[in-house]
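*Asks:* Each structure below is given as structure tokens.
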Structure P
Amino acid sequence: MLACLRLVYFTRQDTRDAGFIETDHYGARFNDSGSHFGLLGLSQRWLRDLVWDYFDARLRNQPPRSQGPLKLARRSCVELSAYLEAQAPGGGHDPRALTEEHMTAFVADQRHRALHGLPALGHDPDVGMSGGRLQAMTLSLLEGWHPRMTEIVSRQDPASIFPVAVRTSVPVAAWETDAVTLLGDAVHVMSPAIGVGANTALRDARVLASRLVEAADGRPLTAALRAYEDEMRGYGFDAVRESAEHSATKLPS
């Protein structure tokens with residue numbers, strides 16, 4: 001009943017002011033969810049309005065096949081909102097007080113959380129979705145795929161289905177080399193989209209072993225490790241970028 005009343009008493013502009021969007025206003029209804037899409041997790045009004053405007057344009061001009069793209073965008077902005085609330089002047093409610101340094105610090109914070117498996121700052125309403133809802137959402141995304149693929153998902157016990165956060169690192173500049181180095185997911189965690197994460201970690205091990213052999217033969221240890229790190233950052237972050245491109249996540253060159 002409430003869902004029907006919202007469509008009657010809230011115009012599209014009203015929903016912007018109230019902090020949500022109704023996909024039924026655009027003739028878009030998704031199998032994985034209803035029409036209501038909340039944005040109140042974004043505490044800064046200017047940010048909430050920007051996200052609403054983006055969703056409004058997307059739903060009018062190029063509506064997605066599911067709410068997945070909208071949820072991904074909201075999740076990212078919820079993180080930004082929570083960070084600004086905690087770290088920016090006045091909780092980030094006046095965008096004129098924000099600078100490039102605030103955005104750079106936010107990216108660094110997200111990178112740190114991803115590398116160390118730390119929890120998210122903001123609360124995303126999709127976190128904690130039931131197995132049944134996740135199964136329904138997945139099936140909606142598989143619309144048009146081979147029937148055997150949808151059968152595999154539909155036959156799963158919903159109680160065994162749970163969300164897994166997919167994280168990807170951001171390319172980093174050279175750091176000061178010492179006796180401790182990094183390899184694998186500790187430095188270049190990537191999307192599983194093209195399945196090269198383990199292979200890249202094994203390549204790290206091979207290259208590092210070769211440089212340690214050189215150190216055993218007399219090359220200064222720091223120089224050997226620096227040579228490994230320089231080579232590893234090259235091919236490692238190439239793999240991160242390629243994986244991100246195949247999962248529709250854009251990273252800096």
Structure Q
Amino acid sequence: MASKTKRQSLILDRVANGGSLEIAELSAELRVTGETIRRDIRELQARGLVRKIHGGVTLPPLVTDGTFHERMKDNSEGKRRIAEAIASFVQDGDALIIETGTTATYVAQALSAKRRLTVVTNSVDVARALAFHEDNAVYMAGGRLTPADGAALDHTAAGYMASFRVKYAIFSVAGVDPVDGLMANNVAEAEFTRLVVSRAEIPVLAVDASKFGRRGLVRVVEPAAVGIVVTDRVPPKPFAPLFEGVDLRIA
């Protein structure tokens with residue numbers, strides 16, 4: 001009989017490839033009782049990796065964003081730890097892009113003690129957090145601001161962002177899927193993040209543990225394109241292959 005870890009990994013793989021499975025099918029394949037499979041599914045569902053349905057299991061629903069204010073409160077302690085970890089390796093005088101997002105806002109706040117930063121951002125909140133320090137140079141990408149989070153994502157902002165080359169690009173994602181990887185909720189966000197990643201020597205993914213197992217709509221970039229991943233908890237085992245060879249740091 002396979003161990004619990006192996007069973008749960010297989011369940012995740014089968015659900016990711018097949019969309020939904022019956023408990024009886026999994027029970028027969030793994031040679032364990034239906035109740036054992038149900039316990040595994042309950043544990044995976046509690047971690048947001050699957051959704052239990054009558055007689056079976058399926059993928060969790062696509063993640064949907066709440067308001068920016070609501071998302072600032074989601075796992076705020078984890079996001080603060082991530083922000084402090086990033087601030088610990090950013091040096092005075094560094095040049096960086098900070099993309100929009102709640103974790104990015106915490107990062108900007110954590111960088112307030114740094115000096116002589118050059119910061120390029122498409123986020124009103126990030127710009128506000130860092131622009132009023134006299135020795136910082138803060139560049140705000142223009143264009144139409146999205147009402148959800150006060151960010152510019154259109155072609156005007158993208159064209160402006162493309163003219164910069166920086167040491168670090170700090171970005172987040174809507175979800176991390178064990179098969180599809182780093183996910184955004186819409187095409188505009190995904191395209192903008194791809195651009196941001198391409199303009200940095202070291203792309204830095206700031207992603208809190210709640211994002212693991214969430215599915216977005218659009219794949220962003222391959223995990224191998226990321227230089228540093230900072231999260232607040234060790235990712236579940238099914239996600240380990242995504243970050244092989246990546247500098248993974250736990251805040």
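*Asks:* Given that distance in nm of label points 7 Å out along Cα→Cβ at positions 24 and 152, derived from a single structure, equals 3.6, which label among P, Q identifies that structure?
*Replies:* It was calculated from structure P.
*Asks:* Hey, relative contact order in percent (Cα under 8 Å, 6 or more apart) derived from one of P, Q reads 14; which structure? List each step's numbers first, then the result.
*Replies:* Values: P: 14; Q: 17.
Going through each structure in turn, the value belongs to P.
*Asks:* Of structures P, Q, which gives 21.3 when Kirkwood radius over Cα pairs in Å is computed from the coordinates?
*Replies:* Value 21.3 for Kirkwood radius over Cα pairs in Å corresponds to P out of P, Q.
*Asks:* Check the numbers for FRET efficiency 1/(1 + (r/R0)^6) of positions 120 and 216 (r between Cβ atoms, R0 = 30 Å, to 0.05) across P, Q and tell me which is largest.
*Replies:* Across P, Q, FRET efficiency 1/(1 + (r/R0)^6) of positions 120 and 216 (r between Cβ atoms, R0 = 30 Å, to 0.05) peaks for Q.
*Asks:* Right, here's the next one. One of P, Q was used to compute Rg and Dmax of the Cα atoms in Å, for residues 104-167 alone, and the answer was 11.7, 32. Which one was it?
*Replies:* Q
*Asks:* If FRET efficiency 1/(1 + (r/R0)^6) of positions 56 and 232 (r between Cβ atoms, R0 = 30 Å, to 0.05) computes to 0.10, which of P, Q did it come from?
*Replies:* Only structure P yields this read-out.
*Asks:* With helix-only ellipticity at 222 nm (-39500 (n - 2.57) for each DSSP H run of 4 or more, over all residues; to 500) derived from the coordinates and found to be -11000, which of P, Q does the value describe?
*Replies:* Only structure Q yields this read-out.
*Asks:* For Cα extents along the principal axes in Å, for residues 88-199 alone, the calculated result is 41, 30, 24, so let me know which of P, Q that is.
*Replies:* Values: P: 50, 43, 25; Q: 41, 30, 24.
Among P, Q, the structure yielding 41, 30, 24 for Cα extents along the principal axes in Å, for residues 88-199 alone is Q.
FYI, it's all coordinate maths here, none of it is from the lab. What you see is a predicted model, and the numbers here were worked out from it, not measured in a lab. Cβ atoms are built from the backbone, for glycine too; each structure is taken alone.
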